[in-house]
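Take a look at the structures listed below.
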Structure P
Amino acid sequence: MSESRQQQPLVLVSNRGPVTFDTDGSIQRGTGGLVTALSGLATYREVTWVANAMGRGDAEQARKHDGKAFRVQSPVGGDYDVRLVVSDEEAYESFYSIISNPMLWFIQHNLWDLSNAPDIRRHEVDAYEYGYKLVNEDLARAVVEEIDGVDEPVVMIHDYHLYLLPQMIRERRPDVFLHHFVHIPWSQSDAWRVLPSKMREEIYRGILANDIIGFHTRSYRRNFLQCCEDLLGLEVDHAQGVVRIDDREVWVRAYPLPIDAASTRTVSRRVRVRQFEDELLRRRRDFMILRVDRADLSKNVLRGFSAFDLFLEQHPEFSERVTFVAQLMPSRTDVPEYREYLERIEALVAVVNHRHGTPDWMPIQLKLRDDLEEAMASYRHYDAHIVNAMFDGMNLVAKEGPIVNERNGVSILSENTGAHEELGEFALTVNPFDVQELADMIHRALTMSNEERRRRADGLREIVLARNPGDWIDDQLADIRRKASGAAAHDD
């Protein structure tokens, strides 16, 4: 990378920005794991963050600043130049609630029940043409304005909402360096055949306009490379991670996302966490099982509760001795499938509690709220931590629990989470669809020797603490420098 390219401010682009505004002008930290992952970047480079306006407060701030970038300070620290882009409300609804979620999210997490859904009709095609495309175009215009007059600009794009954006930018600024990180899984070729061929090709050609495409794991990287071969007939070098298209080479890399361990541990020591902890210990039985998740279909919550039900049935000696604490954040309740899923979760919990409970013992404690400090209190004291997602990009919860836990708690981890590629050696691995296996692993975790628990917990902590978000950013910036300088690809 030339010296000028290294010194230029980075432009980040994502659906959600680092902060959101209320209509009274007050500011809150943006939600979601992506915001957490990217917030540290501002400590490394000057950053202009381009994002969609999330509500009326954001839209008012955008209008107040004439649609231009403006300086904000996040409530949790960090200064950013933020540019909030206001799209037509109906277009944004189609972009987000029809194409991004559920269409792309379901494809990439293998969630479609293909015998029943999806049915792609004019409604979905129009949502893509006049929603997904339009919002990507709105963001593209904003990015091009931000890099106007900048020599050798660098733009870092994030996630599945913006697959068309790179090509839109590239057409206007052929000299731009484009890097795209996908935070969710990349499914295998056949999953993508759900999309109409025209739509599918536009999405692939959109993301392939990048110089570098990043994923959390080598497995997703392999899937993407295979898709480029199978679906577009492109020349692919699997060993080097290169796709050749239109006389360009696109690098495809794996950058596993670490957590900020120091920050996580700082939160776990807050006074309010101690208050939750006191209440938890007062009610605690001999054993505690924990899950902390969004109530997303991909998280596989129902099978987790079914396995616990089976465990209690097969091991009655644990009756009244174990509590399953489940803290679930309701997610995407505007999408019918998610509303129905939440209802099914509550119904199953009621059945399990009725079947096994006693007058003074409720086997499952279901908490439908997003409270980080309450979750931290639970992290400290679990004996078994369940992450049994069907498919998951990374799953940072799987990394947070082990570095906060004080009981050498055992991690029960789905083989289909991105985190498993790093943590699998020291976790109890489960097939997320095998309910009996999960029940067996619950029993194994709760009966494991202290020596084995300690060995596994120490292994998990060592892996999680080995890298931090700064390393994640540095790895990507190093590859940007290497590719921009004309270096050859290498097998990562």
Structure Q
Amino acid sequence: MKYYSTRDRSLRKTAAEAIQMGLSRDGGLLTPMEIPQIDRDFLERLVHARYQERAAKVMALYLTDYSEEELTAFAENAYGPEKFDTAAVAPVRTVDARTHCLELWHGPTSAFKDMALQMLPQLLSAALGKTGEKRTVCILVATSGDTGKAAMEGFADVPQTKILVFYPKDGVSAVQEAQMVTQEGENVGVCAVVGNFDDAQSGVKRIFSDEPLRSRLAERGYVLSSANSINWGRILPQVVYYISAYCDLVRDGRLAMGDKVNFCVPTGNFGDILAAYYAKRMGLPVNRLICASNRNDVLTEFLRTGVYDRNRPFHTTMSPSMDILISSNLERLLFDLSGENDSEVRRCMGALAKEGRYEVSDAIKQQLAEQYWGGFCGEEGTAATIARYYQTYDYLIDTHTAVAANVMEQYRTATGDETQTVFVSTASPYKFCNHVLSAIGFAPVGGGVELLDQLHAVTGVPVPRRLAALKGKKRRFDLTAEKQAMDSVVLDFLR
């Protein structure tokens, strides 16, 4: 299968080339030229399969220049017991008769980004061999909290790679920051950016499009790639867990094969819910995709009106991984809904860059209304949802998961839809101890990783072992830069 750019349909890349590049040099996102279709027989074969087998089978449909033997080995390495604390890898927890939670935080960094970022380094390493690339690949990452640590964990000391992570100064939780600045590995680097996530993300995209800078790096023996969800190698492993969740519900008798399901996804950069959209496009029986935002509700407005407008206040919230106003992966959705019209995508992205807003066609608005429902949840609603799930279901959830649970309930009230629904849990509550403690009625004592013990003492919920290991760990990185100086940071890192 070939891949092309959302901004230039004439470009053609293999899967290995697309994964190695990360971002098309025209600024577009590399996207598969066709969406493979799955049928009832395909799903039935996966119902009783292990997660690793499901991953290899689904990914093989898109990565046709990788062998199924390669992908099977990669899946065993990525999702084995030394990485994940449950054999299910991405278990589905039933909350009530029609509500289920897909837990995606059982990996090494206690966040959903592990689901893709334990796989991507293996895909990229293999891609270097397939494309004959001899230079060292530098992975540039902008993170709103979880991607940075997950990417460094995946790429630490991987041969022929270096990784540099940019995160918004004062824009991530104390535990998230501690995870990043204590990261081990000789090939890793971390830098705080004065600004928000959108500033860091825009800076990384600007660097990718800077031809003189790329030429200077090439002279030094480096080529750039990305571990953000702009890389197709990040989106594809996420498609797997929606198909896996459906198979689990069928296996456990919660659904009959062919019954439809809703997915409610907390998202800021639109990558996680885009993966659910691709699963639906492949033939997974999905009824409605419910997009859950926090106070930064740019996606809610877009899904309801067809107008994307980032010209609004930026809010720092208790769900920082969703504090985003420029949702990069929306570009892939626009490309698909427009009938792969790259000129329409260029128009929208040009308007976004120049004016901070764009409006899609009536035809796209209609498709959005048919497939998506958007809602947002403020700070009070997030805290109240954490408290209610703990008190009612004895289920401790984090701030991002609470946004999803709250918006799911808004959707049900607004529509009366009684379809079986899965809301997505993207992080362990231990990554946001202070807010979770406050929500369930306890004043945090101290700060940062000190609160891990307090939350455990209060709830009895086990602390993920790698988070517990942060206590007393030495800080390795203290670099801070203005957003305009990110290119200088890259050049210094790659001397």
Structure R
Amino acid sequence: MSHTESPTSSGSSASSSPASSAFVAVDLGATSGRVMAGRVGRGTLDLSEVHRFPNRPVRLPGSLRWDVLALYQGVLDGLGRAARTYDVASIGIDSWAVDYGLLDADGQLLGNPYHYRDIRTEGVDERVRNTVPAAELYGITGLQHLPFNTVFQLAAASGSAQLAAARTLLMIPDLLTHWLTGSVGAEATNASTTGLFDARAGGWSPELMDRLGIDRRLFPPIRRPGDAAGTLLPYVAAETGLPQSTPVTAVASHDTASAVAAVPATGPGFAYLSCGTWSLAGLELEQPVITEASRAANFTNELGLDGSYRFLRNVMGLWLLSESLRAWADRGLPAELGPLMEQAAKSRPFAALVDPDDPVFLAPGDMPGRIAAYCERTGQRPPTDRAATVRCIVESLALAHRAALRTAAELSGTDIRVVHLVGGGSRNELLCQLTSDATGLPVVAGPSEATALGNILVQARTRGLVGDRTEMRRLVARTQHLRRYEPAGNARAWSSAAARVGLDG
């Protein structure tokens, strides 16, 4: 059961008048990029979309790459549109984690960055762990094992001409910031996802780089959210129409870190689910949890705002649903999400379940076929139609959310009272309700644009327009449309379903 919590002032749909002052968030996701404008004041937090553009990976012979030049042009186009409408106070950039660009001695990009779903890292993690055992690697970085972490990507590139020619490594937001300003730096929240960052010390680990044969000179100095990254280069000012003096601010550049900064929690005891292509399920802590138990549970300790830690686990997320929709559309089948969700809500509960984090679901491809094959392999009857497949995906995600949050609470000794589900998944009413049912906890859904809001709030804080994390979150809670879901009380059925698929938590 759910109800809406209305904001006390205008929310994310507000429009802006010409020449009004605004902060601009460049928010890059796995399928699209957006340039968003935000206005922040006493009791006011307005967000408007200025420009949206696709993010289409390109498959080349033997590799999958990001078209980072097209992304950058989308950013410039969006900044140009913002310049025609707003007095831009500053610009901040966030994106997904782990991927990077390499620059040569002249500062030129050495090829389009690899996509984290590229297969070149298959088996490389074992090679790395032969040099630095898994427990020791985790003891330094506090980072969950994901086969595409930056450390494994660099190990896969070892001996390549490209890496030999590289002089600087920049994570995706830092690369775009470099092209806007000419400055070089590594924002901390994204750097903490690389597997080359000392979680306790809060900086790069030269010792780890040396042991793995990775040139420590590739890695620029660390920046913190709120640090000044520079002002616009002359050609950027000419291209966009913005003043050359426009500042670019380092925000929490890992998109999840920005999203967590905008979680509308008004008290302690909250967990978060930043739900989009991935679901990032966890807690905000003031100290990392780096234990053998947390390593075995594959939990990560990534930096958040103000030196906090995002203690979380990646869940495959709505990737399974978006890839299913794409596969059906490619076959000429109706693949409109709204009608399918309505039908899924009426489908038989727990008819088929999967572990969303099974490696078979990682790569692009025929997701409905993989789900059917998984069900057959595990002795279940595969979903009989598209609605049943959607029901399977959403119930399985709810179970994965349940398992991750229960484990996070146990490992950290934290009592969870409420779950905040932010990001695009907050618009999926069935997912929100099933997550509440599965966890047995109230779920507060929204804001859907948490990442852009967190990006903008960090910029606004540098101007003194908002205070600490608590004040930032209270402002989000007061101004954004939220929806609260209460558990339906069928705990026994969810426990039985979790045991079936090995997601007991």
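Nothing in this text is a laboratory measurement; each read-out follows from the coordinates by a stated rule. Just so it is clear, the model here is predicted, and its values are computed rather than measured. Cβ atoms are built from the backbone, for glycine too; each structure is taken alone.
Taking distance in nm of label points 7 Å out along Cα→Cβ at positions 89 and 113 as the measure, the highest value among P, Q, R is held by P. When P(r) over Cα pairs in 5 Å bins from 0, in percent, for residues 193-248 alone is computed for each of P, Q, R, which one produces 4, 15, 16, 16, 17, 12, 8, 6, 4, 2? The correct label is Q.
Comparing mean count of other Cβ atoms within 10 Å over residues 401-408 across structures P, Q, R, the highest figure comes from Q. Which of P, Q, R yields 179 for volume of the Cα convex hull per residue in Å³, for residues 97-344 alone, as computed? This figure was derived from R. Matching task: 2.2 is the computed value of distance in nm of label points 7 Å out along Cα→Cβ at positions 273 and 305. Pick the structure from P, Q, R. Value 2.2 for distance in nm of label points 7 Å out along Cα→Cβ at positions 273 and 305 corresponds to R out of P, Q, R.
Looking at distance in nm of label points 7 Å out along Cα→Cβ at positions 49 and 145 for structures P, Q, R, the greatest value goes to R. Cα extents along the principal axes in Å, for residues 169-216 alone was computed and gave 34, 27, 11; which structure, P, Q, R, did it come from? Value 34, 27, 11 for Cα extents along the principal axes in Å, for residues 169-216 alone corresponds to P out of P, Q, R. For the structures shown (P, Q, R), distance in nm of label points 7 Å out along Cα→Cβ at positions 353 and 473 is largest in P.
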